[in-house]
Structure 1
Amino acid sequence: MKAVRYYSKRDIRVEDVPAPSGPLAEDQVLIEPIVCGICGTDLHEYIAGPIVTPAIAHVYSGAQLPQILGHEFSARVKQVGSGITHVKVGDRVSIQPLISPRDDYYGRRGLFHLSEKMACVGLSWDWGGVGELAVVNGYNVFPVPDSVSDIQAAMIEPAAVALYAVDRGGVGSGSTVLVSGVGPIGALVLLAVKAAGASTIFVSEPNTNRRNLAQKLVPEAIVFDPREADPAKLFREHTEEGVGLDVALECVGAEASLSLCAKAVRRQGKVVQVGLHVKPAAIDAMLWALKDITVEATWCYPVTIWPRIAAMIGAGIFPVEKIVTATIAPDDVVEKGFEALLDPSGTQMKILVDMRDVK
């Protein structure tokens, strides 16, 4: 079968590999990926890896480079193990890619995303979404209704990151919110805060193309370039008594963005760290103390969130497909996928690989 495999920094190959063979374990499912997103994690591996892809056998999954990529994807069920009852052959599914022990400290508490042994389909598992076939565990497979398209089903995974952050911020009806950074996750956070009922939404983004996209996603949002606007003035003018915002979500992973979020919130407001920082960030701890703020850091998502997101998408209140800017063939994954997303002058936001377009 054909698969997109990651070997090392800037070394991704589209090649023929052995298909899954032999009988399935009773708790496993054989799937046929349909469409799969290229994630920021994949981009980090491409430009600076290996980082989370295992150069030596993974402690839990045993996977090792080269790695079939892809952890944001929809699929169709081809075969099920004898113990699988929640899906059947032919079902369309969305893949929850996290794989971890059910019986360690975190697993016993249902916090599967926090296990120190956690693996991930498409990053540290033998199979991934940018292959013609894959084997996953039963708990990785969630059926989706007809109201959710293949593209929307592939977008549930990054949407889970966004919605979890919005939940942690306590965003609700009438909230005043800042979304700092409109990459793919920031754009989904923007849609999620709108779905949660935020009444006043600010968006900070230096990139013109991304500011334009943010304005299209939520026309009533107050979108600004932090290098040119006076954010403090904006926040004073658009909040009650000028006190600042209820919640600020940092979606960049940059020190300046985190600082802006801390300045934006009112006293006893919340800052949610969504973007991943690749180096330590200096903070103004005295400001945090004087404002009595809460800082919430997030990692992945609770794995039970899939049906909720599918329901939101089906109801039309979480239009995750709106951030998809291109769909490409597997053979074009490097040039039209990874390199296009890394182009600072490019217009791409979210690119999906269509596994039905295998040549």
Structure 2
Amino acid sequence: MRVLIAPDKFAGTLSAVEAAEAIAAGWRQQAPDDEVVRVPMSDGGPGFVDVLQAALGGELAALTVTGPLGESTPATLLLVGDTAYVESSQACGLDLIEAPNREPERASTYGVGELIVAAVEAGAKRIVIGLGGSGTNDAGAGMLAALGATAEPQGVLQQGGSALQQLTSIDVTPARERLEGIELLAASDVDNPLLGLRGATNIFGPQKGVEAERIPPLDAALENLATLVDRQLADSKGAGAAGGLGYALMLVGASRVPGIETIIDAVKLAEHAKTVDLVLTGEGGFDYQSASGKVVSGVAKVAGDAIRPCVVLAGQVLVGAREMRVMGVQSAYSLVDAVGKEAAMGQPAESLAALAARVARTWSRSI
């Protein structure tokens, strides 16, 4: 029997690569005669570069960029031919900020611009930027500054979203000229606009630590930027991705592409699915959001198109059988239910391997 293992990260515990290794180890332990194929996945958020490097090879360039609160932080750039892959969360990710220090109002995307500049200087003609997992809400103003955009008052673009209320003028022409002749793709499955009730601040701000009373003025600050540059573009699908980073990328010519589909195409998941008998995927929390452009739903669709059963291994399973079937998932198994929350968090790889072995007893035809 041949099994495809294509999980997302288990947020806070395992990367997608580590999760795939753990599931494979557990499966082999129970069904050693089965052949397992590991294809770690990402939807454009954390793990984007690692997943692509595992599938495509290429050259990893180690860099030091400016983190969301101005600190130096390590990041990597993946170069495959004349294409560069950038993971925005490496420069502005929520996981870079300790919980007590989370202030999305002053966090900046400047480091994302530094990564893009590095890609340009490395000779890239096509740059794919994975969006997701950000701890920022500055409409990509910091990124624009790193690319050469100017504004009045000087320095305001690097000071986070709230500071944009002070903005009186902005010129993004230097940033556009810096990227002239380069194809930019913003990989994200978020289709929210920049502003309003469905915008970056209202929908994602609270998840990053924006307090309720700060939401209206922060949204107004982002609207001030949009009004000075291109208010119509702020209504575009995906402009609100990564705290508005999607909007800034569109300002400099980027096209939005679905994050999960970008990965599915890059790792040739559909081709792999046709050669196996069973597809396994997983993530930390299998819930209602999993149906909205996340890895689990994307993998399940590929499995369905190949007429292969899809099974989910998750930290927690928070959907019922009906919702699973709608997503194309035959069955789902919870790590917390199997080993308890303490073991799931304290020994995630071992626990996930144990769960995979248990699933193999049910699903492997070799036993």
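Between structures 1, 2, the greatest calculated value of distance in nm of label points 7 Å out along Cα→Cβ at positions 39 and 279 is seen in 1. Given a value of 61, 37, 31 for Cα extents along the principal axes in Å, for residues 55-246 alone, calculated from one of 1, 2, which structure does it belong to? Here the read-out was taken from 1.
State the single structure among 1, 2 that was used to calculate mean count of other Cβ atoms within 10 Å over residues 79-86, giving 20.0.
Working: 1: 14.5; 2: 20.0.
Only one of 1, 2 returns 20.0 for mean count of other Cβ atoms within 10 Å over residues 79-86, namely 2.
Here distance in nm of label points 7 Å out along Cα→Cβ at positions 183 and 343 was calculated and came to 1.9; which of the structures 1, 2 was it taken from? Among 1, 2, the structure yielding 1.9 for distance in nm of label points 7 Å out along Cα→Cβ at positions 183 and 343 is 1.
State the single structure among 1, 2 that was used to calculate distance in nm of label points 7 Å out along Cα→Cβ at positions 31 and 119, giving 3.8. Structure of origin is 2.
So helix-only ellipticity at 222 nm (-39500 (n - 2.57) for each DSSP H run of 4 or more, over all residues; to 500), computed for just one structure, reads -11000; which one of 1, 2 is that?
Label of the source structure: 2.
Of structures 1, 2, which gives 23.2 when mean count of other Cβ atoms within 10 Å over residues 15-22 is computed from the coordinates? Computed on structure 2.
Only the coordinates and a few stated rules stand behind these numbers; no lab work does. Keep in mind the model is a prediction, meaning the values are calculated, not measured. Cβ atoms are built from the backbone, for glycine too; each structure is taken alone.
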